[in-house]
Structure P
Amino acid sequence: MGTITDKTKLRHALDEARSNGYTITSSELEDYTKAVSAPILNGKGQIVAGISVAGIEARFQEDRLPELIEKVTKAAKSISIKLGSQIH
């Protein structure tokens, strides 16, 4: 996929990330890499950091993505709560 350079595609990707609560990227910074990321929120609900798991695409099989998404979003939620976020 590579870096998104089209404004319309970027807006769509941001909307999708907000809706899902996580992102999956492919070959953004390096070819043949993949990452699952989620935002970390403070007590005001502002994004103050992010957490991700990244590696080579071969290790991110489609059947494994749900597990990785769950682990990353669970970790992001746990950290966010420790920072005062009221997310559930």
Structure Q
Amino acid sequence: MALCEDCLNIIVSTLSDEAKIIFKLISKKEGMHKLEIQQQTGLSYTINNNAITELEHKQLVVHKEYGRSKPYYLTDSGKDLVNKLKGGN
């Protein structure tokens, strides 16, 4: 289910700076794992984990479990937000 534009604006305004960094990273390369995200952002494990949890709670990213592997992907709402930020409809 896609979110309305006002809802997306509210979500963006309430995201932490760390969550914004991680969201941009996942939007450029979906299927990243926590360790890879942590290495690329330089954030501590706890901050990284909290920001990813924040993005999951706001339904912008989702993880898919493949055994012990948990890659992260954008949800439809996350993809809508990327398009909005790029100036698309």
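Values in this text are rule-based calculations from the coordinates and carry no lab data. Bear in mind the structure is a predicted one, so any value in this text is a computation, not a measurement.
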The value 33 for relative contact order in percent (Cα under 8 Å, 6 or more apart), derived from one of P, Q, belongs to structure Q
For the read-out semi-axes √(5λ) of the Cα gyration tensor in Å, a value of 23, 17, 10 was computed from one structure; give its label from P, Q. P
Out of P, Q, choose the structure whose coordinates give Cα extents along the principal axes in Å, for residues 29-76 alone equal to 38, 23, 10 when calculated. P
For helix-only ellipticity at 222 nm (-39500 (n - 2.57) for each DSSP H run of 4 or more, over all residues; to 500) computed as -18000, the structure of P, Q it came from: Q
